[in-house]
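Asker: The structures come next, written out as structure tokens.
Only the coordinates and a few stated rules stand behind these numbers; no lab work does. Please read all numbers here as calculations on a predicted model, not as lab measurements. Cβ atoms are built from the backbone, for glycine too; each structure is taken alone.
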Structure 1
Amino acid sequence: MNRIHRHTGLGIFLVFLLTVHFSTLNLHAQLIQTPVLDSISIDGDVPIISWFPNTDNTEGYGIIHHQWNGSTFIWEVIDTVSVNDPPFYRDENVSACAASQWYRIFAYGAGVNNNSLWSDTLKTILLEAPILDICENSIFLQWSAYENMVPELSGYQVLASESGGSYFEVATTTPDRTYYRFRNLVQNTLYSFKIRAFNADKLRTSTSCEVTLKSYTPKQPEHVFIRYATVENNEHIKLEWVADDTAPISKFKVLRSDDGITFDTISEIIDLTNYNPAKVYIDELADFNSQSYYYQIRACDSCGVDTLASANVAQTIHLTGYPSLTGTSNLLEWNKYGGWDVTGVEEYNIYRKVDGIENPNGILATVSSSETTYADDVSSLSNLEGSFSYIVEAIENEGDNGFEDIKDHSFSNEITIEQETTVLVPNAFCPSLAPPDNIFKPLMAFINPDGYQLSIFNKWGQQLFSTSDPEGYWDGKFNGELVPTDAYVYLIVYRTPEGQTIEKRGTVTVLR
């Protein structure tokens, strides 16, 4: 506190007396010199403040610390140092590694309230905890600024040590730059750092506490393997794969190719929270009815660096087909499934639907892994409409491919082959002959039975016979009696599977 003394008589004068408590302005009778600080540094975690000794009648020095009193920071005298002691002070009651410590000092002489002004402020350099950037392979350092260097601050030295070795200078920064990024780390190495402030001739320095950090490299994914690529429900292509679950993966890239040589990235599956992206992808844009596609998966590490391609390239099955020239069978062709390089394809299953109805026995046929064609004899089904749909399924061999041991399968696209509607009409028959030459029955294949009509007329236009049953026939009779030998007109009305209505007219001769 400041005390004011008043005197009267010949004049009035004021004397301002300063106690050793908190003030930044001290007026005193004997003009004790204001101490000049040398530097502040750290030994272990103990701050050490040093000053130049006064050359007057100073008897000692008061140490003032900027500290928290429970509600705010205040300057408080914490100790004194005799003029007969060395001009420095170690504050054993605080840690300069936990927070920056601020100090000032004053000199005092004989008598009461005979104190100097307070010195400038010095504070320790606080080197904050280093930050490891594993993606940049660097360590970021940041520290508090050093103030009131005598005569002035010239910069900071960044000092480093590797695995407990000697410190060496790695960089020098300007006074206004209190940060540095230490690059090109040696992995799994313990690094220690200090920051040293210096003046122009480097005779006066201040060094921070030591901070340490061990560098490391995150585990890199070691494998990716595509389990299958399949046409699902004839709607899209579905991929599923397995990957190294012990390594953090930021994303998978899905690549597609038309020829197995040039691949383009079509999607990225990203997980920057758990670093475990989904291992399945639905390709909605692939035109699987037109061609086969090749797929590859690439894994990116936790830093987003593309580090690994899948161990295999999966190729989908593209199925094509057409009716035979004879119209009695459907011919199927497909490419081999690609991707099971170790285990291989065990066999191919062929599935069929006729007029939209699945084969009641499930699988129509099974062929060996070396087969890529199949002829489906449909001659016995000529009484149906003639719409045949097919899918080919590849079955993986049993065994461990080195990444998983699940027996997978892959389906092709679905194709539909329409057999042409055929109607063959005999031009004569003899009711007295043995079957089947004793009836008039058109030979029909793959017609729509709805709307079928067969009618017979004599030359005067009288209708002699009519049926809507595709299996029906005329036996050459009218009202139970055989008609005489003559030419008779027939009219056949039928519909194709596509819904087209066709009329076929002609004559048939009845022989007796």
Structure 2
Amino acid sequence: MKAVAIKNEVNWLNGLARTRLSSVDWRALAAFSLPFIVYIFTLAPTVYNLDSAELTTAAATGGLMRSTGYPLYLTLGSLWSKIPLGDVGYRMNLFSAFTGALTIFFADRSLRKWGVGGWASLGALGLLASGTYFWGLSLIAEVYTLHTALMAGLIYALVCWREQPSLPRIALVGLVAGMGLAHHAASILLIPGALFYLLSTSPRQLFTVKSLGAVLLGLLLGLSFYLYLPIRYAAQPAFNYAGTYDANLIFHPVNLQSLGGLWWLVTGSTFAGQMFAYGGADMWGEVWHFAQELARAFFVIGIGPGLLGLVLAFKRDWRTAVMLALMFAFSAGFFIDYRVVDKNTMFLPAYLVFALWVGFGLQETLEWLKKIDFSQSGIRGSLILQGAMAAVVLLSLGWNWRLVDLSNDWSGRERGEAILSRVQTGALVIGWWDTVPVIQYLQLVEGQRPDVQALNRFLIAQDDLQTLIQKEVDYRPIYIDNPSKDLLQGLDTDHIGPVFQIKPPR
């Protein structure tokens, strides 16, 4: 009897386990966990340089950034930076990995709603997740994968609203849209597509007092993250890039408690000269450059299915097709016409839309192959394509791994610590993005060398910087990266590690 009871208990446990396993959404789990695991293995192990160090320091210290402020990122980052894993630099890099995987998760949810199967989704989103820029920006503290996660979330929220219009769902659309705008100003480029979708799918349900009130409430709640900026401005944070220094090394912050100051920051006025910068033949050159980068992002092989999916999207559902086309056109078009050296990193929203088109194209091809009779050869064409899609994703993964892997990249920290170990007490260190933000991270986050003052050359006019150096060189040790003869007229320099010490003429 005891043996029978034990056998029954074992059978019950096995049945329970099978029930639990069968209830797991394995596709959703894989969509998030597979890219997340890859990103963790290739993640930068500590603070990275350039903008990444600025973001990390601002988030961890409750500081302020340059345009466009990124208040949502700084709010979430201040919480994420407290996770007890590695140093703060590693934690913020992990945040990008998390939001990168979250992008893939939400994109897969939308593809599922549109009838795209798991294999086609794997082929499409696998190429996106393993593309050099999307993968690379998921490995360091940056704003772009949070931007795409919110974009993918917005698309999914819109699809859910159309499927079953309700007050909670339209409020969610407003909330995600507001959060997107509170994170990255480029989210405004998604609004035409989102508005078209809302107006063309369920206008009767939308234009009610309750629905309009719900979407407005959600939008305002999302936008409320902008309150971070005036609140932190009032606290006078030690790290503040929203302002400028004068020739006396006095910082003049932009007043973020005024509407004018807040508008100046969040609209990116600092970079207004780089917007809509091309014309004529130059513009066509930039379009061609984008086309090349798009092909590179999808390992060339994904371009055919993506273009096929673009055409088929209009046959499947013209409302969805127009929404995605507007999001792609506005996102790609703005940054194609944007004159900055790192704009290749800003095309991720366009890549996300193209990945959805790839999913449409692959799904249609699979369905077409299922209709073909391969009985004589004993080969199923759909199985061949499924295997080919998995092989292409693995090939992209293997090829790009060596290009993006940052798991052993300690260069940012090493450079910052090398500088701090060599400069004298009370020194002033002047430098660009690869020098100063890392130093400030080591000082403000980790407490290293608080006696040293660091000045980002981005925050001071060239003439004021020259005057400052001439005034201070006789009274304190000054170090600079990349010195120029025009800047250091009549002064000498000694090469000290990664920087140069400025000295009075001998």
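Asker: Could you figure out which one of 1, 2 the value 108, 25, 14 for semi-axes √(5λ) of the Cα gyration tensor in Å was computed from? Spell out each step's value before the answer.
Answerer: Details: 1: 108, 25, 14; 2: 46, 27, 25.
Derived from the structure labelled 1.
Asker: So mean count of other Cβ atoms within 10 Å over residues 70-77, computed for just one structure, reads 23.8; which one of 1, 2 is that?
Answerer: On the way: 1: 10.9; 2: 23.8.
Corresponding structure: 2.
Asker: For the read-out mean count of other Cβ atoms within 10 Å over residues 126-133, a value of 24.2 was computed from one structure; give its label from 1, 2.
Answerer: Going through each structure in turn, the value belongs to 2.
Asker: Suppose you compute distance in nm of label points 7 Å out along Cα→Cβ at positions 182 and 302 for every structure in 1, 2: which one lands on 2.0? The partial results should precede the final answer.
Answerer: Numbers: 1: 2.0; 2: 3.1.
Considering all the candidates, the number was obtained from 1.
Asker: Thinking of 1, 2, which structure, once relative contact order in percent (Cα under 8 Å, 6 or more apart) is computed, gives back 8?
Answerer: Of the structures listed, the value fits 1.
Asker: 1, 2: which one has distance in nm of label points 7 Å out along Cα→Cβ at positions 294 and 478, as calculated, at 7.3?
Answerer: This figure was derived from 1.
Asker: With helix-only ellipticity at 222 nm (-39500 (n - 2.57) for each DSSP H run of 4 or more, over all residues; to 500) derived from the coordinates and found to be 0, which of 1, 2 does the value describe?
Answerer: Only structure 1 yields this read-out.
Asker: Also: For the read-out distance in nm of label points 7 Å out along Cα→Cβ at positions 142 and 350, a value of 7.1 was computed from one structure; give its label from 1, 2.
Answerer: 1
Asker: Using distance in nm of label points 7 Å out along Cα→Cβ at positions 406 and 438 for the comparison, can you identify which of 1, 2 gives the largest number?
Answerer: Top value of distance in nm of label points 7 Å out along Cα→Cβ at positions 406 and 438 goes to structure 1.
Asker: In addition: With distance in nm of label points 7 Å out along Cα→Cβ at positions 246 and 262 computed per structure, which member of 1, 2 shows the largest figure?
Answerer: Working: 1: 4.0; 2: 2.7.
If we compare distance in nm of label points 7 Å out along Cα→Cβ at positions 246 and 262 over 1, 2, the biggest value is for 1.
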